[in-house]
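Before anything else, here is the set of structures, which you'll find just below.
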Structure P
Amino acid sequence: MNSQVPTTSLKIRKVVIGLCNIIATRGARLSAAGIYGILKKIGRDMPKDGETQEKSVIAMDGGLFEHYTQFSECMESSLNELLGEEASESIRERGGDSFE
């Protein structure tokens, strides 16, 4: 395969980077929505009145979460937005070897 990246214009490369960021942001928000759905199903989406919120650890593996910081940051902020400030304090995301 003959890659023609060096022959493309800077403008085209910036468009491709922007498109990749849009796709990654959408994927991160969809991932956060899926995680939120699971937390809601098991009753960890909001603190219960008068009770201490149980801690939840979300373990993820994969190069996208581990190496593409925009993806992991967007997913974390989207999950915080969905959960709200109080509930999101009890959630911890872990990627790669950090959960072994």
Structure Q
Amino acid sequence: MDIGNRIQEVRKASNMTAKELAQRVEVSPSFISAVENNDSKLSLKTLTRICAALGVTLAEFFNEEATVIDSKLQSVISRLPEEKKWQLLNFLEGLVPEEQ
């Protein structure tokens, strides 16, 4: 997996600039740029902080089968109370056409 590319992909899907991410993670924007371009390595601790700032878990980040939007949805849904999850499910089922 290209970790730098994945960070950039999730960051852009989160409508966040590299500078905003750097501020949230308390690193320099040049460090974020270097990581995204695979010019710098990062520790697991820093990756965990980056994922938290982007609103995804490490598991969601490393799930190569899920798209960025799938990961973001999963992360948001997991934080909802059970009642809200049921409401969301009912809403989403109304958006999907029934199979014939």
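Where a number appears in this text, it was derived from the coordinates with a stated rule and is not lab data. All figures in this text were calculated on a predicted structure; none of them were measured in a lab. Cβ atoms are built from the backbone, for glycine too; each structure is taken alone.
Using distance in nm of label points 7 Å out along Cα→Cβ at positions 27 and 91 as the calculated read-out, with 2.0 as its value, let me know the right label among P, Q.
On the way: P: 2.0; Q: 3.4.
Source structure for this number: P.
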Identity of the structure behind -20000 (criterion: helix-only ellipticity at 222 nm (-39500 (n - 2.57) for each DSSP H run of 4 or more, over all residues; to 500), calculated), options P, Q
Q
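From P, Q, which structure was relative contact order in percent (Cα under 8 Å, 6 or more apart) = 23 calculated on? All intermediate terms of the calculation are to be shown ahead of the outcome.
Numbers: P: 34; Q: 23.
Checking each candidate, the match is Q.
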